[in-house]
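Values quoted throughout were computed directly from the atomic coordinates according to the rules given, and no laboratory measurement underlies them. Not measured: the values here are computed from a predicted model. Cβ atoms are built from the backbone, for glycine too; each structure is taken alone.
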Structure 1
Amino acid sequence: MTATADEIPCDSPPCGPGDLERVFGAEHRALTVGILAVVSLIAFEAMAVATAMPVAVRDLDGLPFYSLAFSAFLTTSLIGMVMAGDISDRRGPLLPFVIAVVTFGIGLVLSGAATSMWPFVLGRAIQGFGGGLNIVALYVVIGRAYPDALRPRLFSAMASAWVLPAIIGPSIAGVVADELSWRWVFLAVPPLIVPAVLLMLPRIRSLGASPAAAGAARRRTVPAVVAGVGVAALQYAGQRLDLLALGLLVVGLGMLAVSVPHLLPAGTLQARRGLPTTILLRGVLAGSFFGAETFVPLMLIEQRGMATALAGLTLTGGAVSWSVGSWIQGRPRTKAPRFRLIQWGTGLVGLGIASMSLALWPALPPLVAGAGWVIAGLGMGLAMSSVNVVMLAQSTEAEQGFNSAALQVSDALGSILFIGISGAIFAGLHEREGANADAFLLIYLLMAAIALGGAAAASRVRSDAALEPARSTAG
């Protein structure tokens, strides 16, 4: 029996402050600390790799393959997400979690020790596979190890675990790459992740598959591979401006069209009420936010002449407010129905993105962009964590792996597609430096419209069953 979206908020016993404090209580402390440590290390690695990548690629004489190091990661992570969901439903989260840690570590070592570009890319692909396995396995662990009342606070803590890496990760990576070697950005992480894994293993071992899950689990590896290749084709097409790019675009979209419906709950693309809309909104949130964020620093530097460091601080402000929004949704005193938190948060994302267009007006200080991105980050914290909570509440134990994987697939596809659309707009309208206000404006307005459309659809997160009491009362 799954909870409805409106049953999740902590507005009645036994869902009180004491219950939420037990995230770090004796029963859950080791698992919670381990999860947050793993998330922090993965967050730091993501931030650090983005900083060190140009140095690594230059050292390996692989500049023409720069984008491949990122697309290989994303392609295999999509496959890992789906496989982790299938395995978790059939056998429990232990096996995909262990495979995730091992493959992620192997990928880091291979990339860090690479002497040419192809082994480096292979290492990145293995990292992506491990990362995709890991995030879905963690969601299944959360779904099975923590009761509904504890999940909002845990997702809040997980969002906070990204803040410090987002602030100091790029700086530390830059110093390490300049003073020691870019290789240590990859090689230093595997030893650090071992203690966190050892903390988690005893509890994860007890989380097997339910009998219903073992019999009903779906195998979707082939559609996942097709989707991964389709994503890679789209990304490569985005790097070219020729007939080959057009062909890759058609092929990539075709592969996604035939594979993605197998990776998501039925009715997701039609925003069917309940779980399908919940899954869809994850992609809408990630796509609109990151589709706009990709062009925030460039706009501030190119159009407003802001220093690179200050432009980067704008993104840091969004990361901090994201954590604040996630903290608000996890407070036991937050009484609003969960679908309202998603609706308000998605609306704030749209408002924050739309306000970025004001920074294009020379009469206003560029700091208005910082304020706008703080608003967008706050909305992401409210909505994204709430979407995670609702997804697990709407899933039976037999569906937790499948639905957790679908959530991550929606996130990944939304980000890739909308970032690609933003990139195509910029490439099509780009003129000389400082004369691209129209391109930036169109990107922000489109991404804001997508987010606001998501806010309008957020009421459909509630299932038909959740509406029955209201209908009965009205009658």
Structure 2
Amino acid sequence: MQIINKLTTIGAILVLIVVFSCNSEKKEQNTVINATIEGANGMEVYITNMDPFNPTSDTLKIDENGIVNHNLDIKTPQYYTLGLGRTHLVVFVRPGDSLLFSTNINNVFGTIKYSGVDAIYNDYIIGVNKVSGAFQSKLFDVFSKEEETVTVSLDSLRALHADDLAALQMNNSDLDPYFLEIEKARILYEWALLHRIYPDYYQYINKDKELQISPEFDTYLAETSLNDESLIELPIYTKFIEAYLRNGFSKYETQEVKDKYSSHVTYELSVIDNEIENSKIKSIMAYNTISQQVKYDGIKDYDLYWDDFKRICNNDFFISKIKESLKDWEYLKKGMPAKDFSFVNINGENVKLSDFKGKWVYIDIWATWCNPCVGEIPKLKELEEKYRDDNIVFMSISVDRTQEPWKAMVVENEMKGIQLWAGQNDLIKDFYRVNGIPRFMIIDPETNIYEVSADRPSMGVETTLDKLLAK
């Protein structure tokens, strides 16, 4: 399960995959991709373009000899992502060209060998990924340092990429101009993204040590744009914009902003609307924000943000995708029956949700390895004490893979309430759609759902509980 916190979100955006579609005037021609993938006999390959407004994906079968062939009818040079098991391989192809490669499914990047007309481009991409990957492997060490040291490291990475691209261009005078254009943009926005996330990493690594940032540090923003529509199919570009916006999103933590906006989602949409001018980029950012909201919180705050989302997004394809995702949560709406479960307590006894019919139940789904989860324990204990004479039960359900760390933390922290262990039970993940923790839920006295994604103790659930228990 995924921990919902700033650092994991940042970690996800460091997968620096390069994709882009160009606007060439070439005629539509047949482009051939032929691969021999050792150890993948009978498996499937997924090939996907990265046009956010017109996504296409094909599933290809690898034959008994480990060979897969695919023909693309394309009018312009494009980047595609090939899904090979758990590995995602980015390839660049041009109309009428051929791309041939061989690799081993168990070590794709370490064994891949390209041939064919487009080999030079894809060899370069592999080299880029190795250089960026090596930098990411030491990211915590680099970002633990002060600004001056980090700036030198980031500038060195950018220079290394620029030198590699210049060498490729020098050795191939007829290099595709669109490939050059997008690779230059990728180098720039990787560099800019790393600048943007550095302060958050520094604070996380150094805990209470305050980072002193000079005015000169933000001069990197002068080279970037939040409204370059030509780059919307370049993931590192959209990730940079997301990181830029996230700094604004964090201001929702102030009471002044909370008093002005009905929810954190409506505030985030307002930031997007104010910061982004280009309608297509604005639509992508609004869609990404609401996609994450629905993935983790379902229909929560739907009535508060929907009108703003439709106005800001203004794209029928994105709006329809969100509607489809919302439908998956219909059975978890307020008033729907909560599915009963039975998990063990610290004494090995089975405890059911239905055992507490007639009482409100505030459920905390957590794990010992989840820092935000553990951070909620002190406030949760305060709530338990405040409402100990009221008609409510506080239930904590651990999803640790084994019981030992759970038992140890329950004892060490003198955790009260109903302490249960579910492990990796499918009901938690599938029925209650817990895609990230901590997740809090409220079940009413009739064992129906009141809220499947309730506020955390630290986020003011006390106000809601006061109202419910006053009825």
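Summary table below
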| item | result |
| --- | --- |
| helix-only ellipticity at 222 nm (-39500 (n - 2.57) for each DSSP H run of 4 or more, over all residues; to 500) derived as -13500 - corresponding label from 1, 2 | 2 |
| At a computed 1.8 (distance in nm of label points 7 Å out along Cα→Cβ at positions 164 and 220), which of 1, 2 | 2 |
| Rg/Rh (Cα atoms, Kirkwood Rh) - structure with the largest value, from 1, 2 | 2 |
| FRET efficiency 1/(1 + (r/R0)^6) of positions 156 and 396 (r between Cβ atoms, R0 = 30 Å, to 0.05) from the coordinates reads 0.75; which among 1, 2 | 1 |
| Structures 1, 2, by relative contact order in percent (Cα under 8 Å, 6 or more apart): label with the highest value | 1 |
| At a computed 22.0, 67 (Rg and Dmax of the Cα atoms in Å, for residues 60-339 alone), which of 1, 2 | 2 |
| Structure with the greatest value (metric FRET efficiency 1/(1 + (r/R0)^6) of positions 172 and 420 (r between Cβ atoms, R0 = 41 Å, to 0.05), set 1, 2) | 1 |
| Which of 1, 2 leads on mean count of other Cβ atoms within 10 Å over residues 68-75, largest value | 1 |
| Identity of the structure behind 11.6 (criterion: mean count of other Cβ atoms within 10 Å over residues 52-59, calculated), options 1, 2 | 2 |
